[in-house]
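No value in this document is a laboratory result; all are computed from the given coordinates. Here the structure is a predicted model, which means the values were calculated and not measured. Cβ atoms are built from the backbone, for glycine too; each structure is taken alone.
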Structure P
Amino acid sequence: MIFIVEDDENIREMESYALKNSGFEVFGFADGKSFFDALEKRNPLLIVLDIMLPGEDGMEILKKIKTTAKTKNIPVIMVTAKTSEIDVVKGLDNGADDYITKPFGIMEFISRVKAVLRRALKQEKDGFVFHEIYMDDKKRTVTVGGTACELTFKEYELLKYFMSNEGIVLSREMIMDKVWGTDFEGESRTLDMHIKTLRHKLGDAGGYIKTVRNVGYKLETL
């Protein structure tokens, strides 16, 4: 889940549309008050924050985020039409994780969001990220586009094995040995059923798990 704080409706809708197309759950806010009301109820994975806002500006909002225990670790990307170096420095000094100036391309915007999320998760050490799939191995939780994904023990271990070996073809024997502690061929139906339910629970992101005919499976980009 990503929060966007942007008073320009057209820009807010453009950012929201791009993020939703990339698999994220998105909530947009036109001002600081509505944003903080939502923040009282739940923490997002990331905040996209415009500087020029009615009422409290983005810098004031950023300071509140970074000085509040509940929200200080949420990554923030600052967005503004200002291009002076002092604004960039001020935002970063106040705790922003990245900075992007208007106008910007959608591909760049999505790339920046994914890069910040990757860094944030890696800083927590025991975590994995693959596009919109995020795994916190300390808490044993998985989110897809910011939405919680409830997995069984074996489904979780299966996904963890894929995410720690992204892009690598994993044979059925390798998977069975790692996740089930056996390479018995007769158990391959069990593996196939778990792959099927895992894909279903991941939704569209389940398409990242590719079948490699007569070999096994691998995790790769759609």
Structure Q
Amino acid sequence: MSQSKLREQISALGASMYARGLTHGSTGNISVRLEDGSYLMTPTGSNLGALDPARLSHLDAQGMPISGDKPTKESFLHIAMYEERPRCHAVVHLHSSSSTAVSVLQDVDPDNVLPPLTAYYVMRIGSLPLVPYYAPGDLSLADAVRRYAGRHHALLLANHGPVVGGSSLSAAADAVEELEATAKLHLTLHGRACRCLSDEQVAQLREKFPVDC
């Protein structure tokens, strides 16, 4: 796909997510890895609802700016995901309300934050580890992300929000939206007895629908 088309898709996705309340203000960032190994990313301080395709940040394979506006200050999160997952071609990071709310709960399993409430959660997310808290912009967060990203394409940053990779922009978007929907279900059901999928059902789904990146 051409770079110009990908720029349009990133901008359209940002506008859609903003319109549906998945991001607010200048929070959240989106990136894609191009065929030559370079990256397109949303600029720092940008509102995902008002992206200009021509002003998206273009970074080389080492994460150094080539053109466009200054990249998101969380570009290192994206690059860490890409470097640990060679088949990953897009990353979406949000501060979406339900996922972020789950990230601050005390009574969660840090190795797998959300229970298997639905088949689609298992198919699109699998398991979701909680990455320990680091202040925004702290480069130590990149090292923390690397420790999980080789085994998981979806991570939940404590007191921050989700980071999800996919084999394409649409795959990453579908996955992060499935995560947010499941987080909302979890909060709605919190404290009530739930009939989650069994270990056997989860194993069958993971075998039939392996992670795509």
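Summary table
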read-out	value
Of the structures P, Q, the one that 3.0 was derived from, the read-out being distance in nm of label points 7 Å out along Cα→Cβ at positions 23 and 127	Q
Ranking P, Q by relative contact order in percent (Cα under 8 Å, 6 or more apart), the structure that comes out highest	Q
Origin of the value 17.4, where mean count of other Cβ atoms within 10 Å over residues 95-102 was derived from one of P, Q	P
Entry that produces 17.2 once Kirkwood radius over Cα pairs in Å is calculated, selected from P, Q	Q
